[in-house]
Structure P
């Protein structure tokens, strides 16, 4: 089973991974989808979110922007991270995910990787 987390603000993918109102969690078992909504625990700092998501059984995270330092934390937890994904609705994003159509915005990827030392948001 795969569990995909999408950080959501105002019914769309949140601009920044750590700045969302909640996470839409999609459980995929043989292409059968179950949907849940989860809020990060109060008091959780951004650097702790990869660990929290791993404990929730999350296998994949779809996000637009993320601090480059957080990427290595996800890698250490063996959580797949899809970065630079357009800010669409969770339903559109999970459909794209299921059909192999997620495409990263190359400009966002370059911004994250080339401006790592300037990035303060997570």
Structure Q
């Protein structure tokens, strides 16, 4: 047996929006910083690729849950910074609650699966 780091995990459909909204709840960020935060806070398990991140950000902006503006980054380059709107905060609260309920239910089923008679 080798000590390998965990394999990168594909995100379940719909969870990327939740992760982005949760990240932006901590304050505005540009796209690269959003992806880096998700990677770091997941202990390097979740890697959000550019091809998934920006379409999700545009979708969230179209829904009115995120606003964006061009600003100078800490490196002096123009970057599009995203921030959560009031509607986005409300949506995040509901989605986070639903996700916590779902993940609890899945944990319960996984624990119970090993306890059933064969």
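None of the figures in this text is laboratory data; all of them are computed from the coordinates on show. This structure is a prediction, so every number in the text was calculated from the model and none was measured. Cβ atoms are built from the backbone, for glycine too; each structure is taken alone.
Before moving on, here are some points about what is shown:
- Volume of the Cα convex hull per residue in Å³, for residues 42-105 alone - structure with the largest value, from P, Q: Q
- When mean projected area of the Cα convex hull in nm² is computed for each of P, Q, the one that comes out at 10.3 is Q.
- Taking mean count of other Cβ atoms within 10 Å over residues 66-73 as the criterion, the highest value among P, Q goes to P.
- Entry that produces -7500 once helix-only ellipticity at 222 nm (-39500 (n - 2.57) for each DSSP H run of 4 or more, over all residues; to 500) is calculated, selected from P, Q: P
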